[in-house]
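Each reported figure results from applying straightforward, stated rules to the coordinates on display, with no laboratory input. The shown structure was predicted, so the numbers you read here are calculated from the model rather than taken from an experiment. Cβ atoms are built from the backbone, for glycine too; each structure is taken alone.
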Structure I
Amino acid sequence: MTNSYESPFCTRYASKEMQYIFSADKKFTTWRRLWVALARAEMKLGLPVTQEQVDELEANIENVDYAVAAEREKVVRHDVMAHVYTYGKACPKAAGIIHLGATSCYVGDNTDVIIMRDALKVVKRKLVKVIDQLAKFADKYKGLPCLAYTHLQPAQLTTVGKRATLWCNELLMDLEDLDFRLANLKLLGSKGTTGTQASFMELFEGDTDKIKKLEQMIAEEMGFDSVVPVSGQTYSRKVDYQVCSVLAGIAQSASKFSNDIRILQSFKEIEEPFEKNQIGSSAMAYKRNPMRDERITSLARYVMCDVLNPAFTAGTQWFERTLDDSANKRISVAEAFLGVDSILNIMLNVTDPENGLVVYDKIIRRRVMAELPFMATENIMMDAVKKGGNRQDLHEKIREYSMIAGANVKKEGLDNNLCDLILADPMFMITKEEMDAIMKPENFIGRCPQQVEEFIENCVKPVVEANGVSDDVAEINV
C-alpha cells in the first residue's frame, strides 16, 4: 500500500507492454530519437552539424538523467527546454545543435503520433486474436440451436455459433476502422512555431527543396511515409479524436459482447471461466458472478465516454494552437488505449478456445423446448391447411390454445402444453409422430450453420491470414 493515488490501469488492468508505450522512458527516448533524426537530416542537407555530434546524440538516447531534467524544469518551467538541457549535459559536443530550428511540438507532437501508432499496433494484434478465437467458438457451435431474442423476448431460433458471428463481425468492423487510421497516420514533421517553417527558411537560406527534403528524411527515419500537408504549431487535434473513436468503437463492440454473456450466464446457458478457488460472493458462497464480463462492461463505458475529451479539445483550439489541450490530452488519449488494452486482455481470456466460455447445451435445449411450441405453430398450421384445413379457423384455434398454454406456464408454473392441446384437436389432423418430426429445433435454425461457415471463410480467414495470430499477447490480469 502507498499513500498516493495509483491508476488502476497500472495496478490492475493494462498490460506492461501498453504501459511502457505511455511511459516516461518511451516518451523521452522518442524525443531524443527525433532530435537525432533532425540533426542527421540537417547534416546531410549541409547545415553545420557533424557526424561526431550525431554519433554522440545517438549513443546517449537511453541515457536520460531524470533528476537533472526535473531540477532544470523547476527553473525554466518548460519541459522541452529542460530535456534539451539534460541531453546537452550528456552530449557536450552536440549540445549547441540539439533542437536546431525546431519548436517544442517537433518533439512533443511527433512523439504523440509515434506513440499512438505503436499503441494501435498492440491493440490490432490483440483484436485480431480475439476475432480468431471468437470465430473458432462460432464454428464449434454453429449448429447448436438456441433461443434468439428481440426486445429480450424469445422470438425464433438461432444457433450459439451464429450469435457469436454477430460479436465477431462488429470487431471486424472495428479492425477495418483501425487499419484505416493506422494507414493514414502522419507525422507533424518539422513545421516550426506556427506551421510556416520560417525558422527553416532562415537556416536553409530560403531553399524550399531542402526544407521539404528535411521532413521527408525525418519521416522515413521514424517509420512514416509522409507528414501532414499543413498545420499550425500542432497537428490537428482531430487526429486524437479519430484515433480515440476507433478505440471507443472497440469498446462498444466489447460491451455488446460482455452484456450478452452476462445475460446468458443469468440464463445458465453460457458461463465465462470460473476458477477452482474463485469466490463469487462474500456472503453467498454458491454464486458464480460474471466478473470478467462485468469488468469489460465497466471499462468499455469509461472508454466510450472518454472519446468526448478529444472531441471537445479539437473543437476549441484557437487559431494555430492553445495549450488547453495539453493536460487533457495526456490523460484522455493514454487512458483510452490503456482501457481498450485492458478490455482486450479480458476478452482474450474469456474467449480462449481451451479454457474460455463454457456452453451448457442441455440447459439451452430445455429452454428452447419450453418456447418451441409457440414458434412451431405456423408450420403446424401450414401442414393442416395442406390437408384441407381452413387457415383462418386454424389460426384462431392456435391463438386460443396459445393463450391457454401461456397462462399454464405463467400463472400455474406448469410446462408448456400447447402441443398437447393441438394434438387433441382433430381440426389439426396431426399425429404424435408428425408433431415430433416438426418439433425438432434443428428445423428452425434456417441457414445458421452455412452462414457461420461462409462468414469465417469469407470474412475472418482473410484477416487472420493477412495479419497472423500471435500467441504472445502479454500478461493478462483478470
Structure II
Amino acid sequence: MGKDLYENPLITRYASKEMAENFSDDKKFRLWRKLWIALAESERELGLNITDEQISELKKYADDINYDRAAAFEKEVRHDVMAQIKAYGEQAKSAQGIIHLGATSCFVGDNADLIVIYNALDIILSKLINVINNLRNFALKYKDLPTLGFTHFQPAQLTTVGKRATLWLEDLLMDYNSLIAVKNNFKLRGVKGTTGTQASFMELFDNDEEKVKQLEKLVVKKLGFDKVYPVTGQTYPRKFDYEVLSLLSKIAQSGYRFANDIRLLQSMKELEEPFETNQIGSSAMAYKRNPMRSERLCSLARFVISAPTNAAFTAATQWFERTLDDSANRRIVIAQAFLATDGILKLYMNISENLVVYDKVIAKRLMAELPFMATENIIMEGVKRGGDRQILHEKIRRLSMRAAKNIKENGGENNLIELIKKDNEFKNLKDIIDDVLEPTKYIGRAPSQVVEFIDNDIDPILKENEDRLGQKGDISV
C-alpha cells in the first residue's frame, strides 16, 4: 500500500503477523471454498446428484482464488458472496451449478467468521499462557523481597514484590478461565438456510428431516467441529460477538492494570520496563527513560475495553431473523479488537519477561515509611515490659507528628525512631527497637501465599498448556 493512503497501525505497528493473517481476506475466502466443498461432499454422500468429478474440481481450485474476477463480479452484482461463487464457478466449470446448493450467504459468511474467531482465540490463548508463565517466574523470584504496599496510592502495610505480581496473575487467571469457557462452548452456525428453518434443504431432500439433520452434522464434522447453535435466524446469535469482545475487554483490563502499575513504579524508580541501549525516551530531554511499552499497552487497552459496547448495540438491534446493519460494523470491530488484544499481549510478554527490579531503591523507600508502621509493635513490646498502653500510644502519636513535620516541612528524613529512643518513656526498649525495624516482620504470609497460589492455581494450567510455552514478546517499533 502506498504512503499516500491510510494504513491500519494495528497491522503495521502492533499486532503479530499470525493474527493479521488470520483476519486476512485470503483466509476468509479459502474458508468459504472449504465450506462449499464440505457442503457439496455432504450433499453427495446423502444422495444428491453431485459427482466425484465436480467435487474434485472444487478441491482443485480450493486455494487458487481468482481475486481479479471476484472483484469484477462484485462491482457488477454488489454482493460479495455471489461474486465469489461466480469466480469459483469460472474455474471449477463442471461444479458451477452445485456450488452453494441450498445455502444462504451466511452459510459461508457466518461459519467462516466463527472459525476465524475460534482460531484467533487460540492465538490469544497461547500469548496469555506465556504472559502467565513470565509473571509466575517473576513472582517466585521476588516472593521474599519486602516492598511498601499502597492503598489509595498512599503508603500502607508491607507486601513483597512477588506477592504484588500475584495480583496481576490472578487477573490473568480469571481471563484464562473465561477464555476456556468460551472455547469449550464454541458452536458453528451450521447449515440452517435463509431464515434458519432449513426449508431449502428440506426441499432438496424431499422433506426428509433426518437427512437434513445429518447434512448439518456431516458439514460441521468436515470442518473440525461438533457443536452448532440449535436454532438461529439467518445469522448466528450476535450476542456471541459480545461475549467474545467482553473476553478481550477483560484481558485488556488486566493488561492496563499491570502496565499502569509499572508506569507508577517506574516513576518511583523501583521497577523498570526494558529500555534498549539506543532507545530515546524524549526528543528534548535526553535523560528520560519513559515507560513507552507500558504506555502503549494502556493505549491499546483503552480501545479494546470500549469494544463490547459496540457489539452490545449490534446484538440488541437484530430485527427478527436478521438485518444487515451489522455487516460493515462487524468487519471492523471484531478484527480490530483481536488485533489490538494481540498487540497488548505481545507488549505484556515483552515487559514481563524483562522487568528490572531496583531492590536498593525499594528498600530505601520502605525504610523511610517503616518507622510509622513499626509503632504498633513498639507499643506492644512496651506493654510487655510493664508500660501503660494508653500512655505509650499518646507518646508515639505526638512523636509521629513531630517526625511527619520534619519530613514534610523541613524536607528531612523520618527521624521517628531516633525520637523514640531519646524519650524516657521508651528507655527500657532501646535494645529491641532496631530489631523491630526488620522488614520481614511485616510481610505476613506474603511469601507463602505466592507459593501456594502458584502451586495450586497457576502451575496446573501451565502444565496443561506446556506445548504453548516458549513465545517471546517481540515488538516492531
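Worth pointing out:
- Winner on distance in nm of label points 7 Å out along Cα→Cβ at positions 308 and 348 once structures I, II are ranked, highest first: I
- When distance in nm of label points 7 Å out along Cα→Cβ at positions 164 and 196 is computed across structures I, II, the figure 6.1 traces back to I.
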